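These are the structures, in structure tokens.
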Structure P
Amino acid sequence: MPRALPSSTGRTLRQRRRARTRTEIASLALQLFEEGGYEGTSVEEIAQRALISPRTFYRYFPAKEEVVFAALPDADQELAELLAELGELPLFEAVEQACLFLAERLAADADNLRRLSLVRSVPALCDRSGRSSRRTEEALEEALRTRIEAPGGRLHAGTLARAVVGAFDAAVSRWVAQGGRPPLTGLVSEALSALEPSLRAVRR
């Protein structure tokens, strides 16, 4: 008689199905936004295209704008976790590797280029993107603070965090404006090189 699967495996399968459904809804929504504009597309239209009810849509996404950002990497959480994992590396190498990994994740999904292009063309989405960048700065500041023990370390960490996020955003903006060329990782490396002296000057 086959052995029953553990309940944790069942949860994992449900999570995978949920993630697949979220991805499908996000992809269909992106098509509609490109066809009729972001402001001109309703949740009802997205739900109809996805063959679900509006109520079901809201089970997956709390608001229409979230369907655009849901497929993008969660930069604030991921950067903090990556820096923690790279704790033994010098600060510049750790920041560079974390940002390059995030850039690879971002560029791996071809739809992300289209999503980011949409974000930059819609004021409401630009505002949402700005809030996300501020959360990333805050998370990065806390991660950097653990490496800076000198007086004024919090201010130093905050300054560096804003500079790193600004450099990453500048690279992404150029990548989007140039239609995905050159590769995002190269642009991120180029942008971070301007911060290398400041990051290498940090001592634990």
Structure Q
Amino acid sequence: MTVRLYTFFRSSAAFRVRIALNLKGADYEAVAVHLPNGRHREADFLATNPQGTIPVLDDDGTVLWQSLAIIEYLDSRYPEPRLIPLEPVARARVQALAQFIACEIHPLNNLRVLRYLRAELKLDEAGVARWYKHWIAEGFRGFEVFVSQWSGGRYCFGDSISIADVCLVPQVYNARRLECELTPYPTLVRIADRLRDEPAFARAAPEQQPDAE
């Protein structure tokens, strides 16, 4: 069976899925889709994912998209280590943390939004940077509080890696790349810094990808 991941090295959503695949020990073929060049808008890719977004997972002909949905699928397909708890309250809280990043923070700062700010709203680079940093601060402020309440200090929730950690590490990576101020979020930084050196996270890092520029 062949597992293919359509990915772009700098996509935080694809970064999440690469981490999950590595944690599960799943072998996969990475297929680079260059977003800045518009590869995701070409007809053959749109035939695979009409939404024109990445990541896309093709598991022996079963095609899935949206990173959180893919990770939930992987949690069923490869049950260990479990990234989404079975206990109902823990499951809800871990998924809420993951959605906090994937649905509240990340969509405001992804490539197509930043391009719209530049091309249509005519913001200069300083204006785009202010936008990006504002929404990171808005999101991380609340995330820091939740994680401080629910974390044992090593992970975002409880005492093991979860889908929340899989979402946090790429978001902190991007925040640093865009020079966001992270001093107000010591818990998030401590967790992300510890996890980024774990083999599954380190192998998934953007600079380790074949299509890294």
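Looking just at mean count of other Cβ atoms within 10 Å over residues 76-83, which of the labels P, Q belongs to the structure with the highest value?
Evaluating mean count of other Cβ atoms within 10 Å over residues 76-83 on every structure, the highest lands on P.
Out of P, Q, which has the highest value for FRET efficiency 1/(1 + (r/R0)^6) of positions 36 and 84 (r between Cβ atoms, R0 = 35 Å, to 0.05)?
The maximum falls on structure Q.
Taking distance in nm of label points 7 Å out along Cα→Cβ at positions 28 and 140 from the coordinates of each of P, Q, which one would give 3.6?
This figure was derived from P.
Given a value of -23500 for helix-only ellipticity at 222 nm (-39500 (n - 2.57) for each DSSP H run of 4 or more, over all residues; to 500), point me to the structure among P, Q it was derived from.
Of the structures listed, the value fits P.
Quick check: 25 is what I get for relative contact order in percent (Cα under 8 Å, 6 or more apart), calculated from one of P, Q. Which structure matches?
Q
Between structures P, Q, where is distance in nm of label points 7 Å out along Cα→Cβ at positions 68 and 172 highest?
Structure Q gives the largest value of distance in nm of label points 7 Å out along Cα→Cβ at positions 68 and 172 among P, Q.
Tell me which structure, out of P, Q, gives 34, 23, 15 once semi-axes √(5λ) of the Cα gyration tensor in Å is calculated.
Clearly, the read-out refers to P.
Out of P, Q, which one gives 4.6 for distance in nm of label points 7 Å out along Cα→Cβ at positions 20 and 92 as computed from the coordinates?
The value was obtained from structure P.
Each value in this text was obtained by applying a stated rule to the coordinates, not by laboratory testing. As the structure is a computational prediction, the values presented were derived from the model and not from experiment. Cβ atoms are built from the backbone, for glycine too; each structure is taken alone.
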